[in-house]
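Please go over the structures that come below.
Every number in this text was worked out from the coordinates using simple rules, so none of it is lab data. If you're wondering where the values come from, they're calculated on a predicted model, not measured in any experiment. Cβ atoms are built from the backbone, for glycine too; each structure is taken alone.
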Structure I
Amino acid sequence: MGWQSRTLILTMTSSPRHVVVATAGHIDHGKTALVRALTGMETDRLKEEIRRGVTIELGFAFLGENITIIDVPGHERFIKTMAAGVSTVDLALLVVAADDGVMPQTREHLAILHLLGIPHIFVILTKIEGLEEDWLELVEAELREILPPALKTNARFFRCDSLSGEGIEALKEAILDFSSTVQPRPDSGVFRLPVDRVFSMRGYGTIITGTILGGKVKSGDRLLITPQGSEVRARGLQSHGQDRRSLGVGERAALNLIGAGVSQIQRGDWICEEGAFSPTEVLDVALLTLRDSPELKNRDRVRLHIGTNESLGRVVLFGREVAAPGEKVFAQIVLETPIMATRGDRFVVRRYSPVATLGGGQVLDPVPQRKRRSDPDVLDSFEILDKSSDQDALEQKIKISGKKGLPINEARTFTNVPLTILQDQVRPFLSRGSIIQLGSGENSMLVSEEVVREARREILRKMDDFHRQSPQLLGKTQAHLVSELSVHFPDRVLEYAIDDLLRGDLVLEKGYLRREGHSIKLDSQLEELSNRLEVLLEAGGIVPPGMESIRKQLAISEKDLNRVLGIMSQQGRVVRMADGSPWAMSAVRSAWAIVRGKISEGEGKTPSELRAALGSPRRYTIALLEYFDGIGLTSREEDRRLPGPNFNTKF
C-alpha cells in the first residue's frame, strides 16, 4: 500500500511484544549513522536534514519484526522534538561520540530520559575507530559517573563504529535479546495515542503516527482529537507498513483519519476514545528538580513537555517560594493553553528563557481545582495523592473536589480506566457511604457524603429562616430553594439532599416545601382580609370578579392583593389561573365535578359542550379547562377534552 512510500516505519503486534527504542545524545555524535548501520534504513527524510547532515524532525526505522527505532535530534533547538520522541519508549540508546566525550546535550538528554522514567538504557560509544583504549575507558568512566542511580542498575555499555561496522552486530543482538525479554506494557483499557507525526498523502488524506499508550483501536472507530475536541473516524490502520484491522497498547500506529478538524491536527495532540478524557489547563504534580538545574521560583514561566506536547505555563509552588536544585516539591502547573493528561503521566519542565531543563515528575491530578497557597491542608492533600494507591487516590480526589463534586468524565480523566472499571472502583465507597453517586452512567457525578450532609444543613437553615420571616406562607417551591443555594452547591447535590430530607425533616404540600410541623400562621389583619376575599370569590362562583373589582371592593393596593392571594393559594383556598385571575377553590371543585361527569361518558366533550354544562361564559370555561389540562385532570385531543393521567386523583 502507498503509505510505505513515505518511510512510515511502524511495528507489528507479535510475540515478543513490540518494543520502541529511541536514540538520544549530542548533535553530530552519530545517532542517525548508528540507526542506519543497525537497520539499513535512512531516517533523515527532510531536504534540510540531508543538506545539513543534522536531524531536525523525528525519524523512524525498524529492526526485526517487532522493534521500532526513533531517531531524535540532538541540537538544543530541537530538544522539544527529542522529548516528544522518547516519551513512549522502552529502551534508550544514549549515543556519545568517543572523540568528543560527554557534551551539554549528552547531559540534558540523559536528564530527560531519567525524568520521563525510561526504564532501560544502552550507553553507546560511537566513532571509536583509531582511538586509544585508555581514552575510551576514560569516556566510559565519565559516563558511568553522570548516570542517575535509577539508570545505573540496568545500563549496558557498548562500543561501535558505524562506518567500519565494528561492534554493530553485538549491539544489534543485544537489542534483539532485550526485545524478547521485555515485559508487556500495562494497559488501562482506554485508547489514547500521543501524535508525534502528521502528514497528508494524495488519495488518503491525513495520516498521524504515534505509540498507543492504552486500549485498542479498530478500523472504523470514532475517536476524538484532544484537546481540540473534534470527532474523527479511523478510516484505515497500519503497523510496520502493513494494513491492520486493529492495533493495541504499545504498538507504533499509523491512523488514516477523516472528519472535521483533521487539518488542524499537530504533534502534541492526542487521539483518544470518545468520552474518556477532559482537556485541562491546570495540573497538580510532584516535581523533582535536577541537581545541576537553575533555581525554580514560584510563578516562574516554564515549558512543559508531556507526551509529545510542549506547552507554556507557570509553576505555582506550595510550601515554599523556591525549589532548590535536587529537591522534590508539590506544585500546580497553570497552562496557557489546554492539554490532555492523566494521573501518573510523566513530564519534563524547562525554563522559558534562557531554555534549560529544570526537572520533571509525575501528574498527581490532571483535573484539579485551583488551590490557595495559604490553605493549611493543601500539602496534606498533595501527600495523599502522591502516596496513595490509585483507588485511595480516587476517593481522596472526590473528597477534595468538595461542593463542586467530580463529574464522571473528570473521574475517567483522573483514573484513565473504562467506565465499567471505574464503577467497580467506586462501589466500595458507595457501600460504606463515604461517597455518593448522583445520576448514572456517563452523566453521573461523584460527591463526598460530607458535602451532601452540609447541603442538608443549609437547606434546613434556609427553610427555618423562611418560616421565621414568613410564617403566613406554607413554604417555598423546590425550584426557588435550589436557585437560592445553587451558588454554593450543584443542583444535583441539592435535589438529592431535598429528596433525602423529604423522608423526615421536610414535607412537600401543594407543590411547596415546608418544615415538618410548620403550619401557616396569619396575623389578625391578614386573617380578616383573606376571609373577606374568600367570600367575594365564592360569591362569584365560576364567574369570579376581576382583580380591579376585588381591589376596589377591599380598598387595598394591587401589591397587597397579590400578597394575600399568594398566601391563600398556598393555603389551598384560591386557584390562580394562567391569566392570573383568582378563583375560589370551592368554585373550581364544583366545576370539576361537572366536567368530570361529562367527559367520563364517552369520547370526550368539546369546550362548547362543557360551557353549556357549566353555564359559564366561554373565556371562563377555557380558563378552567386549561387549568385542568395543566394539572393532568384532563387531556386535549384536537377539540375535545378526555380524561387525563390524573383523572382519578382526588382534587
Structure II
Amino acid sequence: MFDVARTELSDKRALAAALAEADVAPMLMVLVHLTGEERWLDEIGPHIFGAWNFMEQTPEDKKARLRARLATVLQEVASGERRVPEVPPRALLSRMMSMGVGGTVPPEYIPLILEEMNLADGDPRTVRWREKPAPEALARLKVLIVGAGLSGLCMAMKLKEAGIDFDIVEKNDTVGGTWYENDYPGCGVDTPNHFFSFSFAPNHDWPDHFSKRNELWRYLEECADTYDLRRHIRFETEMVSAQWDESAKLWRCRLKPKEGAEETVETAVLITAVGQLNRPFIPDLEGLAEFKGAAFHTGKWDRSVDLAGKRVAMIGTGASGMQAGPSIAGTVGKLTVFQRTPHWSIHNPNYHARVSDGVKWALKYIPFYSQWYRFQLFWASADGLHASLQVDPSWPTPGLSLNADNQRFRDMLVAHMTKELEGDAALLKKVVPQYPPYGKRMLRDNHWFRMLKRSNVELVTERIARVEPDAIVTADGTRHPADVIVFATGFQAGRMLWPMEIAGRGGLTVREAWGDDDPRAHLGMTAPGFPNLFMLYGPNTNLGHGGSIIFHTECQVRYIMQALREMAEKRLSSLECRVEPHDAYNERVDAAHRNMVWAHGGVGNWYKNARGRVIANSPWRLVDYWAMTKEFKLGDFEPSTRS
C-alpha cells in the first residue's frame, strides 16, 4: 500500500521538513497506529483540546520527542524493517480516536469513521456484485443521470466501477455544477477541503484549508477526467420532462440541447443530481425593470461589469453575500448592503490559511497521515453540535437560544462580533441576530465585520420599498444611489426538481405530489408513484448542523447502487417505493424537526416552506443517516419482475 512512498520516506531532510510543519494530532495517531505505543497518547493527548489543529497546546519539547520518534519509525517503514499494520486493535483504535480530538468518540461512530478513512475491510462504500449479472440483464439496466455536479459525478464514478451503462445530461458546457456556475468574487467552500472531497478520491494538493471556487471546480474536472466520464456526458443539454411508461417499465425523457431539435430518449432508471440550490431567487421589487445599471445574481455573476469605483447595492447578507461583499469592498466606490435579517457567523482561524508544503508532503507520503487528518476534520465538522440544536423546554430565553450549550455558543459568537466591530454599538445592534444560533445557515466570517467598518461601506436594515433607475429607495424614504445591483438572495430551494416536468405512474407529476414547496421522499431519495426514480441531494438531505454534502452523497450513492444490484441480479424491471415506509419516514423527519432550531418560529429560512415545515435539512446525525442508508431494504419497495 505504501511501497510507492518508500523513496520519499527515506529522504531524511524532506521528512524532517514535513514533520516540522505537520499537525500534532495526526502525527500522534500515525505513530501509535504504526507502533501500538500507547504511552504517546498519555504524553501528548492531554494537550489536545478539540478536533481543529489550532486546538492543541503541546509543549515544544514534547513535540520534538514526538517528531523524533515518528521520524525513526518512518525510516524503518522506508527500509522495510517495520511492517505497516492496516488497523489497530479495536480498544486501542477507540482510545486513539478520542484522544485525537480531545473528547469522546462514541463506539457507534467507529465503523463509520473506518469507512470514511478508507480503513474498513473491502471498501464497503463500493457495491460489488454478489453474482455477476448476465450481459442482457446489465444491458437493460440503462441509467440516465441529470446533472454533472459533484453528486452526479459521484454516481457516475460508481456506475462505471460496476460496469453499468449510463449517460449524463448537463445544462452547462462542462462539469462542476454549483462550483462551475458560481464564480462570484470570494466564492469558496465553508467545509474544510480535505473532508469536502470524495473519500475514494482524496486530493493532497489543496492550496488552502478552505479553498476557493476555482480549486473546487478543478478538482471535479480532474475527477471527471480520471474516470473518463466526459464521453458519457451530453453537455449544454437539459432534461425538459420525463414520463414513466408503465407497460414498458421505462422512462421517456425529453431532452433539449442548446442547439438543435429536441429528442426523446428511453432509460430504465432515472437519477436526478440537480441539487437544491441551482435556480437563483430574485425578489420581485417594484421598479426593478426600470433600473438602468447592471443587475445580476451572485449565482450568475456578470464578469463583463467593471465594479471599480462604482456604487454597488448588494441585496442579501447570506452565504454568497458574506463571501462576495468583503471581496469587492476594496474595489468599489461605495458598497451599500441591504440586510433583511442578520446571520450568525463563526470565526475559524483556518478559513484564510494556506496549506503548507510540509503538510502537503505529509498528506502524500506519510502512511495514514491523510486518513487521520480526514478523521480529525470529520469530527470537527460533524455531529458535535447536533445536541445543542435541540430545544430544552425549560430554557428561560427560547427566543435567543435553545439550551445552555446553545447559549454558550451564542455568547462566543457575539464576543467575536464585538471584537471585530471594536464595540461599535450601532453596528452591533444591526448585526447580532435575535434568534438562536443555527436558526439560519451558520456562515464563516470572511472578514465581514471588518468590512462593515470601512468608510465606503454602509449596512442598511430598512425594508426596500422600490427600485428607481439609479437608486434603491427604502421604506423610510431614503434614496441609496446605485450603479449596479447584486442579488445575494439565495435560491429556490423549495421547488425541488423544478423546472423539469416529471410524471410518474398514472401521470402523477412531481408538482402534483409536492406542490411548489413541499417535497418529500423516503430517505430523501425515492417516492411512491415514481418507479425507478432516485434523487441525489433530495428532500431533507441538506446538512445544517455540520458535515459535508459529499459524505451524504456517498451514503446515497451506495444505497442506489445496492438498489440497482437488486434489479440486475433479481431481473427486476422496476422498483417503486411503498407508501407506508415513505410516510413513516417523513413522519419521523417532521417529529425530529419539531424539537430543533430550524423549526424555530422566530426566524425564517430557506430550510422551511411557507407553512413552516422543514423541507431541506436532515434532522439526523451523520451516523444516523449512514446507518439508515447502509443497507438497501427491498421490503420498502414494490418490485416488478421481468416477464
Structure III
Amino acid sequence: MLSFYSVRRWLLLLLLSGPLYAQTTQLVPPETKLVGLSGTAPATEETFTISTAQDLTITLTDLQTPAALASATVVLTQGDAIVQIASGNATATLAPPAAVATVSVPGASGQYTLRVFGAPNASFSYGTFSVCVAPTTNPADCIQDASLSGNISTASSAADPTVSTLSLPLTVTSAGTYTVTYTDDQFPVALNLAPNLALFQGSTPVALSIASGATVNLAPGSYTLLGIAQADQTLKAGLYSISITGPGGVPVLLNDTYPVGQLAAALGQTNPSTQTLSLVITDFAFPSALATVKALATLGATTLANISTPSAPATFTAPAGVIKMWSFATAGTDAGAFEVDLNAGAATLLTSVTGVPNGNSLAFAYLTAPVAAGTYQVGGVDFDVPSALQTLKFAVAQNDKVLNQSGVAGTLPVSAAAGPLVLLVNATAVANGNGLFGVNVNTSASPAQLVFDKTQGVTLTGVFDSQTVSIGTAGSYDVKLTDLDFPAQFQNLALVVSQGGTVLGEAFDGGTFSISGAAGNYQLTFIATPAAQQEYGMYGLQVVYAPPAVTLTATPTTVPAGSLTTLSWTIANASSCTGSGGAWTDSPTNGTASTSIAVAKTTTYTLACTGAGGSTTQTVTVTATVASGKSGGGGLDEGTLLALALLALRRMRSRCPQRRPLGRSLLKA
C-alpha cells in the first residue's frame, strides 16, 4: 500500500509537471518552408492533423487533364523536418508515363503539411492532379481534411511568370443549380488568356473548362474550384473576378477578384456604411519619377473606381462591405516608389506604399505605424551580408511629400507631424551578388526609443523572406536553420537576426546559434537560392526560448535527526545540473528521478541547472528534529549525544558527598 508521503510526492510531481513545458516558448514554432524562384507558382499545400496514430498511404494521381503532367512531386513535412520513413524522405514523384505514385507513412500522428509541385505537359499551360491521404488498410478511403486537388501550371517555370493558378475551397449547403460567372477586369490591361475554371469534389472532377455563365448542379458538400489565367505578356499583370450564385434565397457561393502574374495582392478594408470615397495616387519620384501608376478599387466582383497618373483623384460612392485596393506601376529612368490612399473625407481607410525596380536598381517602401509629432532619427544601414551593397539610398516621406533623403548609408534627422511615416530605399547589389540592409526610426530624445525596424534582402538571383518575432521575456534564444536538401541542397541559404540596424546572429547553409535579447521586436531575414537547375528548395526553422525547467521536492520535509527523506526532481531543457546540500552531491540529467538522503540537521537542498536558455535554481528545506520534539538548531549526531551524556555523568558524581564502602563500616563496628 502506498504511504501518505508517497501519494503526496507523486501528486506534487503531477502538479508540477505542467510548468516544465510552459517555460519553453516557441517564438517561431518548428516549421518548413518551400522556397521557389521568382516567377514560380506557389506549391499547392494542405495542413492536416492525424489525432489517432495509424499507418497512412499517400497517393498522388495525375488526372491527365488536359494532358499528362511532365512531372509532379509530393512531400510530407512535420515540424521543421521532412517526415522520415524506412526508404528515406516521405516523398513521391511521378515518373511518366506512370500516372500514380504512392508513399507509405507508418504510425502517423500529429500535425502534417503536404505540398505538391512540378511541371505541366509541354504542349499545355497547366495540368491537374489529386492527392489522397488514406489509412493503409483502406487506401481508397481518402481522409477529407487531408486530401486535396490542384493544378500545376507553366508558372512553375521561371520562364513564364505571367500564368497564375487558383485553388479555392467551396462549401455547398443547399442542393441546386449554380451559375458561374467570371470577368476580365482589364487591370492594368486585358488578360492574354481568359480564365480556365474547373470544379472538383475531393479528387473527382465535377466540371472542367467551365465557360462564363455556365450552370452546374451541385449537391451539399465540400468542393474545390481550380482556375488558371495568363496575364499580358508585356506588363505581366492582370486581374479577373468570379461570382457563383445559387438558387433564389441561397447565399452567394463566391464573389471576389483575383490577381494574375506579377500583380501584387490587394489591401482590404471594411467600409462600414454607404459613403463617398476617393482614390488617390502619389508618385514620390525617389530616386526618379515613375512612367505610369494605376489604381483600382473593387468590392467583391464589382469595380468601384479605376484611375492612373497623372489623373486627379477618383471620387465615388461605395456601399458597405470589404473594399480591396489594387495598384500597378512601371519604372521611369530609374527605380521609384508610390503611394495609393483610399480616403473617406479626412479619414484614411487604406494606404499602400510600393517600390518599383528598374533592372538591377531595386526600390522598397515601408509604412510605419503612426508616430507622435516631433523629431526623429532615421537610419539606413548596409549589413555587408553576405557582401556589401553597390549603392544604398534612402528617404523619409509623410503626407505625400519627401521630408529628407540621403544618397548613402547613414542617419537622417526628420521633423514629423503626427501620423505614419513612409520610408523609401533604393539599393543595388554587386554583380551576381546578394546584400542586406536595415532601415529604422528612433526618437531623438535620450534614451532613444526604437519606433520602426526593418531588415531587407537585396537579391536578383535568390529569394528573400522576412518575419518579425516579438520577445516578451529577456533571455537566450536558440535559432535553428536546417537545409532539408530537398529536392536538392540550396546553392545559398542565409539567415540573419537583427534589431535596430545591429546583427545579433547569423547562419549560412544551416546551423544553430543563440541570441541574447531583451523584450522587443526582432527581424528574421532569409536569402535563399535553390540549387542549379532547381526551381524550389526547402528549409526548416525554429526559434525557441528554453531555460531549464526544474522542480525539486522532499518527502517528508520534517524528519527526526539522522532519518531519511526522499528528494525527487524533474528536469527539462538542461545541459548540466548540480545537486547539493548536506550529504547530497549529484549531477542529475534531464528526466525524473529521486534519491534518499539521511538528514543529520536542518538542511537546504539546491538543484541548479544551466542550458541554452539560461539558468534555473530550485531549493527545498528539510527540518531535522531532536528527540524532545524541539527543533531550530538541527539534530545532534550519536557521537555528540554520547559525549554530552558522559559529561553530565561526571558533573553528577562530582557534586555527590564521598561515602565509605558498606563492608568496611561493618567490620570497623
Which entry (I, II, III) yields the derived value 219 for volume of the Cα convex hull per residue in Å³: I
Test item: mean count of other Cβ atoms within 10 Å over residues 249-256 calculated as 19.1, pick one of I, II, III: II
